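Chemist: Below, each structure is written out as structure tokens.
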Structure 1
Amino acid sequence: MDKFDQAILSILQSDCTRPIAEIADNIGLGSTACWRRVQKLEEQGMIRGRVALLDAGQLNVAVTVFAAIRTNQHNAQWLEQFHDLIATLPEVVECYRMAGDTDYMLRIVVPDIAGYDAVYKRLIQLSGITDISSSFAMEQIKSTTRLPLTYAG
């Protein structure tokens, strides 16, 4: 990845609706060369998609809950059941398998406590979950989809 690719990615991370011609002008490339680079970055999987970032408050899902899940099941069958359950819960916007005391960490967005309780009740239906510890975000200090490009090779 050279400086042009990094510049393209930096611009697209900020605003993926910018026209190729404008991006090309900003970084000192011709439009065709810039378009080819974007296509290559997409083919390589470096650009996985282009999305609109929505306002959670205006969509009535402004309550963010972090749920730390512990399980006594560490086998392929349980993991598949867990993945299947998580896939059915649109309120779960992120899910990570963790190292350490917590097995899974979920980021959940809901309108209120009752909304979280409904998600919680769905989660505890899966046998093998031994603990769910929930923390409610009081304030969002930083939220970005921008990845640091300084480490890209």
Structure 2
Amino acid sequence: ELTMIVWRKREDNPWLHAAELCVKEIVPVVSHEETNQVHCGPGPFSMAGPDMMSDMLSGVGFERVRFERFDADICIGRDLDESVEFAMALGPAGEIIRLAGDEGVKRKDKVVSALRETMGQFKRDDGIWAPSSTWIISARNPA
């Protein structure tokens, strides 16, 4: 029996996607091929597609592949500063900044200001909480 959790598509995960959209308005997007900066590989949403995941699991012998959607708010910081630091370090927004190299560094102040505004929409009394969405995938291998 296999059970795993994967992120659903980025649009269903504002906790990462909102920061990505914000940063894209400020920092030029650089292709992985155009830089020697370290990148995140396939990325956190690479297994978001149920059809692709079903085909992949079936292709290696799994059957009765099931997807159960699970949505929950996720804490991305105790305060705005921590959530901005998180967004700039991880995920698609952080990767855009890293891949841009010097251009990302030059725009840091503007990015921080814009991310504070973007992350502010998720502020609660107990921190910065944003919607997230995952698939809980289960499958059985009869072998």
Structure 3
Amino acid sequence: MVPRWVRTHVPELRKRFPRVPETVWRRLEAVDTREFSTAVAAMAVVLAAAAADGHRTGGRSAVYQTALNAFGLHGLVHLAQAATLRGYTPGSATTPLVVLPFTVWARGRLRRSGVLRPTRPRQLAEGLAFAAAAAAGTHALAQGVLRRR
């Protein structure tokens, strides 16, 4: 799982990317399996809510289309990470098998239905911002939930 991969690879990554602040590496190492699993579950809720809004609006929902863009773009981030490290990284196996095919399929359905919003740089930025905010928010939620226990 991701926390084990991080623990194994952070020492090498620290040497390879010395300009990354030490606080980033410490924060990565601090994410344990419980936090990661809780954050993934919370992300599933975020995406399910966006999908429900998409269903409710026949795919017209800006929230749904932004989340769909975010889902696909997050997959490209995983592939870029794997390319940068020249090897396996978490998410690099599921991206070509699940993330990108689903994103292409869903966008195609929206396009054929005539409801796909044009994808311009602004929409890409919104998608990346959505992905980043959702990731940060779900990890913060996970930390809060686990701290109360």
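Each reported figure results from applying straightforward, stated rules to the coordinates on display, with no laboratory input. Bear in mind that the values here come from a model prediction, so they are computed numbers and not experimental data.
Chemist: Here relative contact order in percent (Cα under 8 Å, 6 or more apart) was calculated and came to 32; which of the structures 1, 2, 3 was it taken from? It would help to have the intermediate numbers written out before the result.
Modeler: Details: 1: 28; 2: 47; 3: 32.
It traces back to 3.
Chemist: Work out which structure the value 17.5, 55 belongs to, where Rg and Dmax of the Cα atoms in Å was derived from one of 1, 2, 3. Provide the component values of the computation, followed by the final result.
Modeler: Details: 1: 20.1, 58; 2: 17.5, 55; 3: 16.9, 50.
Value 17.5, 55 for Rg and Dmax of the Cα atoms in Å corresponds to 2 out of 1, 2, 3.
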